[in-house]
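The following blocks contain the structures, represented as structure tokens.
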Structure 1
Amino acid sequence: MRTNDAIHLGLMLFALAAAYLVPFELLLLAYVVLGPAHYCTEISWLHDRSYFLPHRGIAAALAIVAIVAALIDNASWFGFAMWAALAVCAMLAATKSAAESTLIFMVALALSAIMVSSGSSLAVIGILIPTLIHVSLFTLVFMTLGAWRSGSRAQVLLVAVYLAAIVLILLVPPTAEIRIASFARAATDYFGNVGPALSRLFGIPGLKLDTRLTSLLAFVYTYHYLNWFIKADVIRWADISRTRLALVIAASAGSTALYFYDYAFGFTFLLALSLVHILLEFPLDALALRQLGAAAASGLRGNTATPATTRSGLARTKASQRTKRS
């Protein structure tokens with residue numbers, strides 16, 4: 001196992017242990033302290049890659065949509081904004097032809113009609129996209145895609161441990177007591193609607209932000225943030241200019257300080273900042289889903305060679321050819 005994979009595993013186990021010991025406190029601290037640092041650094045990283053969009057102006061429009069959505073009180077309209085933004089980003093970033101874009105548009109339109117006719121589905125999707133779908137599902141997509149690309153058994157193990165940790169929390173929930181009551185109340189304000197949303201989605205009555213769900217959210221949020229910060233080969237910390245790095249640090253620290261200074265305004269600001277980074281990441285998410293689908297299709301066709309093994313095999317073939325020529 002490489003050092004980086006070992007660090008990933010250690011951080012994952014740390015997040016799991018902390019989620020069992022102090023779930024309510026961990027969830028809020030991760031969201032308020034680690035969250036802004038993650039949002040600012042990822043937005044900076046996405047900016048250097050044009051947000052994986054054909055034009056950066058589209059990213060500005062997505063940021064405006066996110067800020068407006070943070071102020072929407074109607075859950076269905078909020079859900080529509082999230083769903084529409086994801087569909088548009090998929091059309092722009094994950095398609096290679098007008099026909100593919102049209103197909104995604106028609107599928108998204110059909111699914112939208114189904115959600116509208118079912119009443120609360122848009123509200124449910126609006127709650128889950130910025131929370132569990134973004135933080136857990138897309139994290140799993142990137143982990144799986146990374147394991148396939150590298151052909152690393154250690155990274156496959158990381159995916160397995162991540163899934164096992166989620167199952168463990170659901171089957172054997174923590175029994176930790178609330179140590180800081182104000183943190184528990186704040187966690188309920190942020191994430192209290194996740195339980196009812198899951199209840200409507202899966203038809204399980206009575207789901208709420210209890211210790212089980214709080215521990216699950218605490219684990220996936222904490223690992224989601226920590227997983228990002230240690231990706232030195234992706235973020236390339238050394239390549240970030242000192243000026244921009246100073247701005248990122250100041251923005252993230254200021255966002256956290258604002259929350260502790262004024263809870264109500266800080267809540268709204270953090271929500272807006274979180275949504276901006278989520279919508280700006282949608283093109284990359286859609287692209288990753290397409291690539292993972294292509295990898296799965298390749299596996300079903302019997303082509304089990306990963307990009308890493310394919311490249312190494314090609315290198316060996318070329319080396320053999322050079323030996324024969326000499």
Structure 2
Amino acid sequence: MERFETEIYLRYKQIIESQKTCSFICHPGLVPGSPFHRENAQPRRVHMADLLDRYDAFSFDGYGTLYNRGSFVYPGAMEWFKMLRRAGKHLRLVTNAASDVDEVLARDADKRGFDFSTEETISSGSLLRGLVELLRRGERADGNAALNGTTDGTAAKSLDLREVYYIGRETGKNVLAKCGIEAVAMDAEPAEPVVAISSAKDTPETYARAVKILQKPGAILLVLNSDAWAPKIPDENGVTVREPVSGALSERLRRDSACEANAGDGCTTYYLGKPFPQIWKRVKASLPAGSRVLMIGDTLGTDVFGAKVAGFDSALVVGRNVPAAELEADEIALGIRPDYYLIP
């Protein structure tokens with residue numbers, strides 16, 4: 001794992017752990033002194049069939065776990081999905097993709113063979129509406145740790161928030177439109193100093209303009225997708241290359257926003273999606289009370305840690321966003337370990 005990537009996920013952990021008002025009871029594996037504390041225990045290597053009777057609900061990450069760009073589907077993923085559908089399990093697609101609204105993300109998954117309904121799809125982008133409502137009312141966001149990356153959870157003042165400077169895929173503007181927000185032209189600036197990021201589609205020009213906006217007093221950075229790194233489709237030799245994505249771009253912008261105008265504090269930053277609690281509240285609310293839930297993903301800092309914040313067990317698919325050769329070092333660096341390693 002790149003050092004910068006480690007720093008980003010450790011920052012996410014620090015933000016979540018500093019939120020004293022979070023109502024979640026964390027997974028016992030995160031509680032030192034607990035008889036169930038599993039920080040030093042070696043996760044079991046399992047197949048999906050080994051887990052079938054242990055859980056009522058299975059939540060899946062999308063990109064890097066089930067599929068990747070285009071029509072690429074990972075080996076074993078479709079077999080997992082069909083097995084769980086046949087068994088009548090509750091399934092959820094829990095994704096940090098903010099490239100479009102949930103209905104479209106569900107259709108895209110269905111085109112790959114994963115027939116998630118819109119109701120079964122919960123994306124980071126869908127959380128934007130709740131945050132926007134808070135900011136427009138000028139209300140404190142403490143008690144809503146999933147949305148707020150600041151230390152005190154205070155919106156400085158109520159915002160109109162009808163336009164933002166946006167960097168991401170064109171279809172991501174549909175997420176903004178759902179909240180009554182328009183993306184200004186790339187050579188323009190919004191009426192209020194607000195930048196929204198959904199994917200790493202910046203150019204030197206758009207990056208420089210985003211920094212300029214974020215250095216203004218009261219500036220806000222909306223991180224619609226908090227993933228820091230993501231795997232590309234394996235090449236013909238089965239080698240997976242990883243690349244920095246929206247979370248990494250957002251962290252660069254956050255750091256570069258510090259200037260004299262804001263006393264070196266930088267912009268106020270709000271994070272949406274995994275590992276922050278708000279998305280897990282949505283997942284829990286969508287499932288029958290008392291469901292035993294397993295989160296399956298490819299990333300320690302978002303899928304595995306996020307599941308533990310929610311009180312879910314977790315299974316990591318190794319070799320995609322966590323190279324097998326780096327697994328132990330990454331777990332030690334982040335202080336995060338799954339309950340299982342899931343074998344395709």
Structure 3
Amino acid sequence: MAKTVRLKDIADRIGVSTVTVSKALSGQKGMSEELREKIHALADEMGYVPSVSRKQDFTSKSYTIGVLISENFMSEYSSFYTRMHQQVSQIAMDKGCFTMLEVISVENEKAKATPRLVEDNKVDGIVVVGRLDHDYLKAIKDDSGVPMVYLDFCNHSGDEDAVVSDSYNGAYCLTNYLFEMGHKDIAFVGTILASGSITDRYMGYSKSLLEHGEPYREDWIINDRDLENGIMDANKYFQLPKDMPTAFFCNCDLAASMLIKKLNENGYRVPEDISVVGYDNYLFPGLCDIKLTTYGVDSYEMGRNAVLNLIRKISGERYRQGIMILEGHMIEGESVKKIN
């Protein structure tokens with residue numbers, strides 16, 4: 001019979017206290033994310049199983065989890081959030097839970113209309129995928145009291161639970177990469193303040209410019225979408241500047257693909273004439289003929305943490321409260337040319 005793995009066994013292997021291991025596995029604060037992930041990985045490797053009482057509390061009941069997404073994120077090519085929804089559904093199913101999707105219309109969001117799945121008491125908790133209006137979410141929370149976790153955005157209200165990618169640092173690293181490839185004239189593509197992630201990526205881009213002694217240029221900040229509804233429009237936006245840079249940092253891969261098409265229409269080749277980088281590492285097949293250099297977001301791990309935290313929140317278990325920031329990684333493609 002296999003020996004039961006204890007918290008002490010994990011602690012001894014990794015060189016930390018039993019208390020630290022317990023906190024890591026229950027989602028409590030007080031350690032780096034690197035150490036937390038290391039403990040989780042080792043626990044899985046060693047075959048650790050929570051105590052019977054804890055396991056029963058956490059897994060014996062099947063919950064119904066609602067998923068809310070704005071209709072603005074469900075357009076034909078907004079597949080990043082479609083993937084997130086699919087991943088959340090699969091992760092919830094693996095945990096013995098069910099999911100129900102409700103797409104929130106712009107009209108209902110403005111009117112602060114209660115989602116049907118909340119009004120009909122059909123869900124035990126909610127994962128909100130992609131930003132919805134702060135006041136709208138507060139109204140849902142105040143009226144229903146349904147536990148919620150935000151995925152891929154946060155409002156910094158101080159009392160919310162969210163899982164987001166490290167957009168600021170990711171954009172900073174990706175812009176630094178462009179400098180390392182010899183580029184100094186780098187433009188930013190994205191409508192600032194249209195979303196928290198776009199704004200964070202702009203700030204990371206700006207930090208890199210500042211550290212490299214390159215000035216801010218207003219004509220090199222290229223809008224890609226409507227500020228209010230977030231809808232992208234290649235004809236209305238993506239206006240190329242008269243004085244062209246050598247590289248563009250795009251806030252997402254979809255924006256990068258639309259920019260490349262606009263560049264090609266104006267006689268520019270990528271990367272021979274202009275270099276382009278994206279973000280997210282996800283693009284609807286067929287939208288781009290070149291493999292993008294981009295920054296990979298671990299959407300599965302983000303979804304996993306959102307679902308696990310929500311289940312713990314519903315069941316009264318201790319969980320990682322507040323905003324969880326997950327790092328990504330850079331992926332080199334074929335859209336950047338090294339210049340002297």
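Each reported figure results from applying straightforward, stated rules to the coordinates on display, with no laboratory input. None of these values were measured; they are calculated from a predicted model. Cβ atoms are built from the backbone, for glycine too; each structure is taken alone.
Numbers at a glance
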quantity: Computed 3.0 for distance in nm of label points 7 Å out along Cα→Cβ at positions 73 and 177 - originating structure among 1, 2, 3; calculated: 2
quantity: Structures 1, 2, 3, by distance in nm of label points 7 Å out along Cα→Cβ at positions 81 and 121: label with the highest value; calculated: 3
quantity: At a computed -26000 (helix-only ellipticity at 222 nm (-39500 (n - 2.57) for each DSSP H run of 4 or more, over all residues; to 500)), which of 1, 2, 3; calculated: 1
quantity: Which entry (1, 2, 3) yields the derived value 38 for relative contact order in percent (Cα under 8 Å, 6 or more apart); calculated: 1
